[in-house]
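Scrolling down, you'll hit the structures one after another.
Just so it is clear, none of the values below were taken in a lab; they were calculated from the coordinates. Computed from a predicted structure; not experimentally measured. Cβ atoms are built from the backbone, for glycine too; each structure is taken alone.
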Structure I
Amino acid sequence: MNYLGHAVLSFSDPEVLVGNLIGDHVKGRHALLSFPEGIRKGIELHRQIDDLVDHHPAIARAKLIFREDYRLYAGAIIDTVMDHFLANDAAFFGSEDALEEFTQNVYQQADQFVDHFPPGFAAYYPYMKQQNWLLNYRKLRGIEKSLGGLARRAKYMPPPDKAYASFVVSYHQLNGCYYDFIGDIVTFARTSLSAS
């Protein structure tokens, strides 16, 4: 899951949301302790979600589509394309307007905690908000742009053109993988938050 997935799996808790959004930018146990408890819960949830997604059989199948050309970056590509299927999942967002409303709420909640953003996230959060990355996951063009952004940030990732082409060609197969895992991850995240 990428940013939209982590936002959805925060279940409207602002501090958990922020922790879930910044999770990739907080490394190690010591850094975790510098955050308020709610944000810390979100960071820990982010890590647990990533671990479950990385080991889920449906995601393993999806990674095979990209592994030959992108090797270790296959996982990051899958995170991006799964947000596309989430953005188009009527069980979560019945319309583009519903997704737009959700994304604006995410940005409003995150804005309250900008002082807690790690430098890496703080550097590109304004672009995320201005360009509304969360909404743009819904469109094919948005995924193409997101893969381009991933390639710019990932030092050794090959050009993203082939990844986008593979995404389009394997669209229905990838969508099937999404539906094979989304219920598991939602149940897991809810259970994890209620237990913490």
Structure II
Amino acid sequence: MSTEATQNAHVPSQRTARASKRDLLIDCAYRLFASDGFHATGIDRIIDEAGVAKMTLYNNFGSKDQLIAQVLDHASQGLLVTMRGWIADSNDPFEQIMLLFDGLGAMFQNPDQCGCLIQAAAAEYSDPDSPVVLAIHAHHARVRALLVELTAAAECRDADSLASQIALLLAGTQCAARVQRCSAPAEQGKRAAAVLLEHACA
């Protein structure tokens, strides 16, 4: 390998640098949106926190709404990985659904937990054509797909409808925990889910 090639091997490519700045913007925006809200957090504050130029943000995302949509997608994908981690140690779909509520309960024992960022976005955005709202819908579709997978594996009657009901309980658990700042709603949601499952699988 030539000296020039050897030197260039240690220099990040422009693509890598762009990816790093994009990830940095997502991480900074995520933290600020979670703590202060979406409308209250301006573009200037995000780029100041990230230490990048405003053009970098627009080159990567195009608009603030597109940035928010990417932040929500990042949060959604991370939560789905976490949820699958909660159920990974069990092969019983009934127990796996219960473990989802246990996982939420453990999450909300953390005093720094601010609640579901996606629910917070839904409270601030209502335009059905907004990329933010589309990202919210995509998240709920992912969660519901996981629940359909579990209710079908449990051989419950009307697994599709049951998945929707449990998705509602999970969302309600997160909403209540956000307000109450404790894990008690997770146990209440778990008990309600158990009743639905026992009835559907009887």
By the measure relative contact order in percent (Cα under 8 Å, 6 or more apart), tell me the structure among I, II with the highest figure. I
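Of the structures I, II, report the one carrying the highest value of FRET efficiency 1/(1 + (r/R0)^6) of positions 75 and 155 (r between Cβ atoms, R0 = 30 Å, to 0.05).
The structure with the largest value is I.
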Of the structures I, II, the one that 5, 16, 18, 19, 14, 11, 9, 6, 3, 0 was derived from, the read-out being P(r) over Cα pairs in 5 Å bins from 0, in percent, for residues 59-114 alone: II
Tell me which of I, II gives 1.23 when you compute Cα Rg over 2.2 N^0.38 Å. II
Origin of the value -23500, where helix-only ellipticity at 222 nm (-39500 (n - 2.57) for each DSSP H run of 4 or more, over all residues; to 500) was derived from one of I, II: I
